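Before anything else, here is the set of structures, which you'll find just below.
Read-outs: derived from the displayed coordinates by stated rules, not from any lab. As the structure is a prediction and not an experimental result, all values here were calculated from the model. Cβ atoms are built from the backbone, for glycine too; each structure is taken alone.
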Structure P
Amino acid sequence: MVTILNNEQYDFYPDAGKSYSVGWKVIWIYFVELLVISIVYMLLSGPVSFAQWKVDSFEWYLLPMVMFGIAYGVFVAGPIGYGAKWVFLKAVRGERIEIRDIFAVFQKNYWNAVVANIVVGVIVGMGMIMLIVPGIIFACRLAFVPYLVVDREMDVMDALRVSWDMTRGYGWQIFLMGLLAFFIVIAGLICLFVGVFISAMWISTAFAAMYHSVALKNGIPEIR
């Protein structure tokens with residue numbers, strides 16, 4: 001299957017290596033836009049850190065900040081993360097992207113994005129408790145949920161089922177992408193500030209490319 005990006009043709013196959021190859025090309029085509037999107041997302045995700053503070057002894061005065069961090073993560077940062085994934089998908093498809101696209105989820109399928117983010121987190125978390133391997137499997141098979149919720153505006157259960165169907169046969173490729181992402185992040189950290197953003201952009205475009213390639217090759221399964 002072929003798609004067009006800035007008058008160049010790239011072959012999309014559901015393959016980890018080629019997805020990263022396409023992702024690398026995409027970030028340089030949309031470098032400024034995706035960099036700004038990444039910075040905005042990082043800044044808007046900041047309040048979530050309140051919920052991750054670790055102190056030697058619990059202090060009651062920290063409770064409001066912790067609760068705010070949790071609520072902000074669930075109702076604001078999580079949906080914005082879904083919106084950011086949609087922006088990277090638009091870049092892969094060669095569409096025009098704007099900063100406001102990251103907030104599109106608040107106008108399209110917001111509550112399904114909120115619930116889907118929670119449900120996927122719980123499923124993967126429970127899987128990790130069950131000897132880790134089930135959690136990895138769940139994470140790979142549900143990797144397409146954000147794109148389906150925002151781009152296709154599916155409800156939670158439909159997105160879960162369709163992602164599970166779409167990733168059948170591609171689980172190992174998605175796992176390999178996650179494994180490669182770890183080393184890309186390490187390389188980005190070594191390159192300090194700019195490298196962190198480039199690595200994050202590369203990983204995001206690669207996963208969007210994988211979703212796009214599977215959708216082109218096999219189509220989006222019908223909702224049962």
Structure Q
Amino acid sequence: MIACGQTNEARKIVDQAIGVHGGKLYNQIYLEFDFRGRHYTARRQNGLFTYTREFQDSAGLTRDILTNKEFVRTVNGDTFDLPEERANAFTNSVNAVIYFALLPQALNDPAVNLELIDDVSINGKEYHKVKVTFNKQGGGKDHEDVFIYWFEKDTYRMDYFSYLFFSDGGGIRFRKAFNTRNINGIMVSDYKNYALNDTTFDITRIDSLYLNDELELLSEIRLENLQVTLLE
């Protein structure tokens with residue numbers, strides 16, 4: 001009963017946070033931005049989505065297109081056949097960039113499991129701390145990853161999140177939001193990206209390392225030239 005209560009309370013907190021960051025507007029939007037030299041778009045409309053990534057290199061203009069049904073890569077307008085392993089890798093990389101840009105929207109997915117851990121104080125603000133795990137069914141390739149989210153108690157803004165991952169050697173990332181802006185009702189942030197290359201560390205305690213300046217600042221996640229359009 002205690003676990004069930006924690007889950008229900010976590011769901012209420014996450015639903016509040018999703019509402020603050022965009023709510024129903026997430027279902028009818030067109031988003032575009034530049035990230036690390038590549039141009040991304042995300043169209044979400046009537047239950048369907050199309051995500052794209054474009055970049056120019058020695059081969060010409062490459063365009064990756066991910067929809068509910070398939071992944072397609074084109075080079076200079078022509079479809080480029082890919083081995084399944086490469087197609088899956090590109091699918092995951094495109095989806096990950098959009099997933100993080102639209103957080104916390106994805107936390108209402110049926111494969112998501114929520115648990116309210118505790119309340120914590122970070123830099124003078126009080127936060128709800130929510131742990132997220134995923135079902136194997138519907139949870140995607142990286143369903144074993146574990147996320148922690150910190151939602152500010154008064155505003156329900158997602159000021160921090162962290163994740164434990166096992167691909168490519170694994171590790172933990174801790175991200176602090178900055179340059180948060182609200183564009184047409186959708187709240188989007190850039191992030192300071194901190195790293196801990198230790199998959200054995202208890203991720204629920206990662207905020208203690210951040211507060212003690214024990215995490216390495218790995219990079220900054222900046223979404224440039226960001227535009228958000230609301231669709232009918």
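Which structure, out of P, Q, was FRET efficiency 1/(1 + (r/R0)^6) of positions 64 and 96 (r between Cβ atoms, R0 = 25 Å, to 0.05) calculated from, if the result is 0.05? Source structure for this number: P. Name the one structure among P, Q that relative contact order in percent (Cα under 8 Å, 6 or more apart) of 19 was derived from. Only one of P, Q returns 19 for relative contact order in percent (Cα under 8 Å, 6 or more apart), namely Q. Here helix-only ellipticity at 222 nm (-39500 (n - 2.57) for each DSSP H run of 4 or more, over all residues; to 500) was derived from just one of the structures P, Q, and that gives -21500; the source is P. Given that distance in nm of label points 7 Å out along Cα→Cβ at positions 128 and 152, derived from a single structure, equals 2.6, which label among P, Q identifies that structure? It traces back to P.
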